[in-house]
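Quick note: the coordinates plus some simple rules give every number you see, no bench work behind them. No experiment lies behind these values; they were computed from the predicted model shown.
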Structure I
Amino acid sequence: MRPDWEVVSGCVIDFLAEFSAKNPHLDLDMDSICVAGASMGGYFALRAAADQRVKACVSIDPFYDMWDFGTAHVSRLFLSAWMKGWIGQGFIDQVMKAMQAVSFQLKWEISLAGWFFGLSSPSDMLLHMKRFSLAGARQKDGNEYLARVVCPVMVSGSCSSIYVDVDEHTRRCYDNLINIPLEHKEIP
C-alpha cells in the first residue's frame, strides 16, 4: 500500500478521462468528480483531492498522521529512546508480542496492519506508518500537503471514536485546508 494515493487516484482519473473521450455516448461528466472515503479512505480521499480535476471531497474520520495515530498510546519517552537507537527494534517487537498476548484488540490491529503493509514485524509496521502523513514536515517538499487542495471539502469525525481523536486528526485536517474558503469547507 502506498502513502501517496494521489498517484493512484490520478491514474484512475486519467483512465476515466480517456474512457469518457472514447465513449461520449456515456455522457460522463469529468467536471464533477468527487472523492470520498472513511478512516484510511478518508486520508486517501484528502490526498486525491489535491488533483485539480477533483471538484469535491468527503473525508470521514481521516487520520492526519498515521505515526501519531499508531503511537498515540505509547510513552513519548519510550518512543524517543527507540528513535535515538537506545532501544532496538527486536526489543520493541518483543514488547509488542507480550502486549498482544493480553490484548485481543492489539493483536487484531497489528495483524491487520501487517496485512495492509505486507510486513510482519510490529516495529517495521510502526516505522512504515511515518510515510502516511499530511504533515508538511513529512512531505518531500516540506510544504503542508493539504495546502494543495482547493475543492470544497467536508471532513467529519466521531467524537466518541475509539481510534481517531477528533482534535488530533479531523480538526487538524480541517484547519490545514488553508486554500479553501470557509464557505467551501465544513466540519459538522
Structure II
Amino acid sequence: MEIEGKFEKVEKIVIEKTRTLPPTLENIIKVAAILIGIYEILFIFNFNYTLYDLFSRMGIVIGPLKTTFQTKQGEAFVLAMILLITYLLYPIRKKEKYLKKVPLYDYLLAILGVVSALYLFFVYQRYAEFAEVYMTDVVFGLMAIILVLEATRRVLGWVLPLVVVVFLLYGINNIGFNWIRFTQQLYFDEG
C-alpha cells in the first residue's frame, strides 16, 4: 500500500509538469517514442541485416536495410526524437496557462531540435571520413547544444544546465577552446 502511494505521488508530479495535448500531438509523441525503440532494437541486434535477408528471400528488396549506421548517427536520431517529444510535452514554465496548449515557439523549437540532430545524422559519415568541420556544422552544432540545454532545463530544472554552462564557459575561456573546436568536440565527437 505504501509503494502504491509513492507511485501515485510520482505520477502526479510528472503529470503536473507536462502539457495536456490534443490527440494528434499525442500520436506524434507516441510515434517518436516507438521509432526510438524500433531503431534501437534494429541497431543493437543488427536486425536490419536479418530483415533484409528475410525480405530478399521473398523477393522484396529493401535497400536501406543493408545500411549500417555509425553509433553517433544512432545517437543523433534518438536525440531528434527526444527533442521533439520534450518541446511538445514540456512547457517553458510550469504555470497553468502554459500547460493548456503548445505555443508556436515550442513548435519552432521542436522543429529546430529535430533538424539540428538530423543534420548530424546525415553529415556524420563525411565528418568520420575527413574530420573536417564547416561553418554550417558549427551553426547546427551550437543550435543543438543550446536546444539540449533548454530541453534539460524544462525537464529537470535550472541546476544541471547551469552547471553545464559553467563548465562550458570554463572550457572556452580558460582552456582555450575556440567555438569551432568546442562545437566539434560536443556535437561530433563526445557530445
Structure III
Amino acid sequence: MKWSLAQLKSYRDTPLRFDEALDLKHSLMTRFPKDIYDVKSVHVKGYLSYDKGNVLISATVDADLICPSTRSLTPVAVPLTFQMTEFYVPEGTNLDQFEEDDTVIILPEDEVLNFDVAVEDNILVHIPMQILSEAEQNGEAMPTGKGWEVISEDDLAKQAEEHKTVDPRLAKLKNLFPDQEAKD
C-alpha cells in the first residue's frame, strides 16, 4: 500500500479506513532471512488521516510467521498481534509539535508513504527476543555438540553452587569472624 502526500490531502475531513491482507512474504524473507523463515499471513486494519501536512496512521497488525528457535534454530510458529501508530511528515516539519514518545517518520523526497515497509519494520520489531519450540518449553533435552552443551540458567546456578570453592589464601580470613558465618 503506497500513497503520495498529494493523494492523502483528500482525507482531511474523513479518514481513509483500510482492512487488508498484505502479501509481504517475499519482501520479509528477503530483508530478514535469518529472523523469518516463512510468512503465513499478514493482515492490517486501521485508518489513515491527514491534518496540516501530517499523516497519522493507526493500525492493528496480525501476522503469522515461522521463525527460528533462539535455542536450536528449529522452525517455530510465531503469531503476532500489535498496534502501530505513526506520524508521517514532510521534510522540514517542526517536530516539536509531537510528543516525545510519538513515532514520527520523515517522508522521503518523493513524498510517497510506503505502508508495506512500515508494517515490515514493525513486524521485525515485535518478534520476541526468545522463541522456543514446544519441546524446548517443556524442558526436553537441550542441544549438545562435541565438547559443548547448552544448559539452563537454573542448571548453571546449581553447577556454580556445587563447585563453589574458597580461595585458599582467603580461607584463613574466615576464622577471623566466626559469628558472621552463622548469619549467612
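Given a value of -24000 for helix-only ellipticity at 222 nm (-39500 (n - 2.57) for each DSSP H run of 4 or more, over all residues; to 500), calculated from one of I, II, III, which structure does it belong to? Label of the originating structure: II.
Where does the value 1.21 come from, among I, II, III, when Cα Rg over 2.2 N^0.38 Å is the thing being computed? Computing Cα Rg over 2.2 N^0.38 Å on every structure in I, II, III gives 1.21 only for II. Taking Cα Rg over 2.2 N^0.38 Å, for residues 59-146 alone as the criterion, the top structure among I, II, III is III, with the largest value.
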